[in-house]
Structure P
Amino acid sequence: MKTIFNYIIFGGLFLGFLGCQDDFIDLEPPAQFTDAAYFKKPGDFKDFTTSFYDRLQGWSFGNMDNGTDLSANANGNGTSLGHGTIAVGGTSWDYSGIRNCNILLAQAAEYTGTGNIDQYTGEAHFFRAYIYFNLLRTFGGVPLITTVLDVDSPELFGPRNSRYEVVSQILADLDEAILKLPNDQNIPSTDKGRVGKWGAMALKAQVELYEATWEKYVGTSADGDGTTEGAGSVMPSEYPSVNAMLQDAVTMCEEVMNSGGYELWNKNTDPDMENLSSWYLFNLEDEGSNPGGYDKSTNKEFILYKVYDFNLKQSGQNITWTSWQLYPSRKFVDMAVCRDGLPPSESPLFQGYRTAGSEFEDRDLRLLNYLYASTTAPQSVTLSFGGLGSSGYGNSKYAVYGFGDRRKDNEESANWPILRLAEVYLIYAEALYELNGSITDAQLDASINKLRDRAEVAHLTNTLVAENGLDMLREIRRERAVELYREGKRFDDLKRWGMLEEALNPSRLGRVVGSASYPTDFVDESGNPTEAYDANSYLWGEEAVETPEGVLNCVVVDSRLNHTVEEKHYLWPIPMDQMALNDSLLQNPGY
């Protein structure tokens, strides 16, 4: 007999859920727990949803864009996709979270008790959509399972559904979630971290932008014919057009921006915070986590996030020391604009690379917060070259305030952001431009320029773009790359823009090291390396590349000779163990 304990996972996923353990004191003996006997009151449904939140992405260095074009470190996470070495047989998927959602929805359909359970069925719809979206981004079309299966259910042996069928189901689930979930502001403090209506709207906007741009820039090339390979291109009736998805994404964002009760976490006016809001936001814990005395309750920016707590649920990850060694690439450092709002290649404020700190003068605060905040790491980490694998830059994002004293290894317990208001602003601006081929200054002020205000750089305007020969779409994408640096978005962005091969096959470069004709502080007057830069420690040497100061030599951290990214890598191969169990599953094209 299947019992409820086959499916529910207990644990302190939400701090406010801990009190629900009292609800189990007077329950019937475990042997008598069938699903039908369990789901008798709203509290039963609420308790069951606890297992859903274990599916949320949490602290992991696999979530930090290692291996992308913006990362220049040898951390193994992300290596396979970043290098084009994804191995058939090296992938897996997990449907157990989807099964739990289906169990709750099936029981809700038969529920005859008193009390409203809409919030919990809304959560089930939300998480089913969330899990399927993760599968879609990884594998494309996958089998759609929306009922509770038994060991001999024919659906276990059916073919893959197309990506369009999966997207249609995701959007339908999110519409149900939006209809049933409470407004985020109405979620009590003991349940903070639970998903609400605006969180579902934000995820729907993310899904719609992802799929609309995928269809626009990648198209059906990764689908296969569905007969000999891939999931095919079957499209449900009334499937939304690209423009319909973009328009709805804009609408969803407007709802969140105007009604969601969220705001950017900007404490730069507090002199104690030293313009480091974009650093402290990502290690925010109690009032001791920053010199301003702000705790997690002040964070109205995170919409969907994984909850951690120093006393009850620590990260268990060596976050700070590992973060310091997540070296950024030359490409990322050159992406951040100068204070006049212009890219370094166009700005008269850009100071070049002749000294260790000159390229950081008059730059976007996000660059200084994420990489160069001297209070976040030892100077040896932030400013000088390290050994093999170092780009000559240190990463500060996620490193905690007071590391080694206030917090030690594995004790860091900030919440992990999955979807925050800053990304909603970015989705809004990008969807508008993709929809209309233009965006007004007022729309930019309502979105991206709020991020630029926190970064203390000039606004992005149509005049700025026109007068400096810039491309608005490229500037919107630049904002996304800089704002969401190391938040696990970059690979998916490169995929949906159709830029994976172009972005990932070049070398990953570090600092400009100059030459006799362009001396930096890493060479002496004769052009010989100084102690700050040991050329012999770099296996791949140097490479002459285009920089904002012209063609200059940079250290090579990871050579282009190691990169063989192809069209097939937009999707991962279907797990071989699943194909062995179900011979109706067809492998993705190219594998």
Structure Q
Amino acid sequence: MSELRTLAIRVLPQPGESLDSWLEALARRSWTSLSALVDALSLPMAERTHCLLVGLAAPQLQNLEKQLALPAGQLDQAVVPADIFGHRAPHWRFCPQCLREMQGRWPTRWWLPWSFACAKHHALLHNVCPNCHKEPREFLPRPVHLHPPEHCMRRTGRRSICGTDLAAAPLLGLDPQHPLLQAQHKLDSLSIDRNMSAETAFAAADTPFSTLMQSLSISDLQGMSEIFQRTWERSHKEATSPTSPFGSWRIRERGRRLLTPDFLHREYAIKKKTLRGIAEEYDLSAKQVILRAQELEMEIFRGNRPQSIDNNWLRQEYLLRVRTAEEIAQDVGVSTNAILNRLKKLGIPRRPMGVHSRPALTAKLDKSVPIDIRAAVEGTLHGWLRLRRFQICMTFPTATTAATYLGVTQSVLALQLDQLERDIGAQLFYRPGRHRPQRPTNRGTTLLQHLRGSRVQELMQNALGSRIDPLPPPDAVDSATATVDGKHGALTVLHPHAPAPRHLSIPSPLRPLLSHLLAQSAKETCAAQIHTATGIPFNTVYKQLKRMEAAGWLTSRLETRAERPGSARRRTYYSLTAAAHQAMAHDPHAALMTEENRSTTGQNQRHRGGTDT
């Protein structure tokens, strides 16, 4: 049998140093890669760095101590029990100033899930490299002898690494009296080695961690910058996640202390909360609460709790008010089958299943209600809803603007109005052509008059309740009328001696041009200047100028020969008319639009490096 192979060059581990940190320092001292050193020491090769921290058995650690002539048990503090992390890979954090002082050596506690701050330098620990924004120690670093010890060894390619100096990262400083630092100081004092069980380690760490969660206020976190909050949230999520061993243990332990027989009896039996509701309210798992209730032999209801239902009330609701079993069950808080079984015991015949038993289909209106309204409502579903939407639609110039106000698509509104006309058996409104508003027919006008009656409004309110659509305010109708048909609408024609119109129709292609003319209202401008300032093609500029001049927005004049000597082609200058200035002053919406466009035009001019001249 061959003797155990030892190394000639040795580096002693520092107190509390992580095993992977010590092996990396040993590889640098031997001028070899970490993978070659791991192979020479007969250690299992792994892709992830944390496997050196949790994946070595006791005999392997003992052999390692013999190979490097270390006292027995010295490496027990360099590793941690694997049960602390479970199946989840631990995440490494670091303090830049500690890295600089320890020359690239780091302690085991930086791997622990409850390590989030450096109590020595009063700072949060970094989670990721500030350059590549990834965890530097996730994968086993290979050519460590070729790079300084404080640098990020995260691979960025087949033969390249990030190489960022982690010791030069900014210090995420905290106030020395911050609750995070006070809790971390207590957590750092815990001694954890490979011989400790995970339950014991969790119990020791939970006391200061729970105290921190109770003492940490919103003001303590609001004072942090965005990068501070993001770093803390990532560390907090790892420690408290229910899928992590420490987080799941804290939930189980908290549930064991909270879910006493008196507590469950009060919350479940007396206050009649559901088990899942109790779990959500107290941040517990539903399975844990259910298993605890079963352990206490409590009566657990799989569905809704049984309710006492008055038989006379049930007869009145089902027979006289013609309500469905589903509606009654929802009011009482039981299942539909419970209501149907009670009806069967009382000998009440059951109505046919489906929509035919709904009150909206079986109800009859009084003969005093106009015939068209009765035809739209009786024997149909959602008849009152269609009448209300017809009433709202006729206040708008087009179905598109009405659908926008109602929050539905135009096709849905068209289908509802078509169904209303089929139910009544007559055409109710004329579909508009291009640039023309819709209007009701004689039959539709009569129906609108009937819908405004107090008796009909009361019936509609009772039928729709909170689902009734409110009638549009006058300003919504005026705005829809002013912007009817969008950018294809006709330009408002201005007359010199007529009063300014209340609303303007300005198609969107004309807005950049109008914005430029308003910005240059103190002087005349020509097509070339407009093209330079707005970027609109020359042909489009000429067409739009002629269109605005024909509508009374512009006046034009041709340059004189004195202004344009020689044989050069004379230019045409344009300026806004007095009627245009008056109209823009009377329409706040249009004025706001032009101010926004003017700002955009100014930015474009600054971007081009010139102004209109």
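Given that mean count of other Cβ atoms within 10 Å over residues 341-348, derived from a single structure, equals 18.1, which label among P, Q identifies that structure?
Answer for the origin of the read-out: P.
Tell me which structure, out of P, Q, gives 19 once relative contact order in percent (Cα under 8 Å, 6 or more apart) is calculated.
It traces back to P.
When you work out FRET efficiency 1/(1 + (r/R0)^6) of positions 437 and 541 (r between Cβ atoms, R0 = 30 Å, to 0.05) for each of the structures P, Q, which one comes out largest?
Values: P: 0.10; Q: 0.40.
Comparing P, Q, the top value of FRET efficiency 1/(1 + (r/R0)^6) of positions 437 and 541 (r between Cβ atoms, R0 = 30 Å, to 0.05) belongs to Q.
helix-only ellipticity at 222 nm (-39500 (n - 2.57) for each DSSP H run of 4 or more, over all residues; to 500) was computed and gave -9500; which structure, P, Q, did it come from?
On the way: P: -9500; Q: -13000.
Of the options listed, only P reproduces it.
Given a value of 42, 28, 24 for semi-axes √(5λ) of the Cα gyration tensor in Å, calculated from one of P, Q, which structure does it belong to?
Traced to structure P.
For the read-out FRET efficiency 1/(1 + (r/R0)^6) of positions 269 and 493 (r between Cβ atoms, R0 = 35 Å, to 0.05), a value of 0.00 was computed from one structure; give its label from P, Q.
Q
With FRET efficiency 1/(1 + (r/R0)^6) of positions 109 and 397 (r between Cβ atoms, R0 = 41 Å, to 0.05) computed per structure, which member of P, Q shows the largest figure?
P
Output the label of whichever structure in P, Q has the greatest value of distance in nm of label points 7 Å out along Cα→Cβ at positions 101 and 325.
Going through P, Q one by one, distance in nm of label points 7 Å out along Cα→Cβ at positions 101 and 325 is largest in Q.
Throughout, read-outs are computed from the coordinates displayed, never taken from laboratory work. For clarity, every value in this text was computed on a predicted model and none was experimentally measured. Cβ atoms are built from the backbone, for glycine too; each structure is taken alone.
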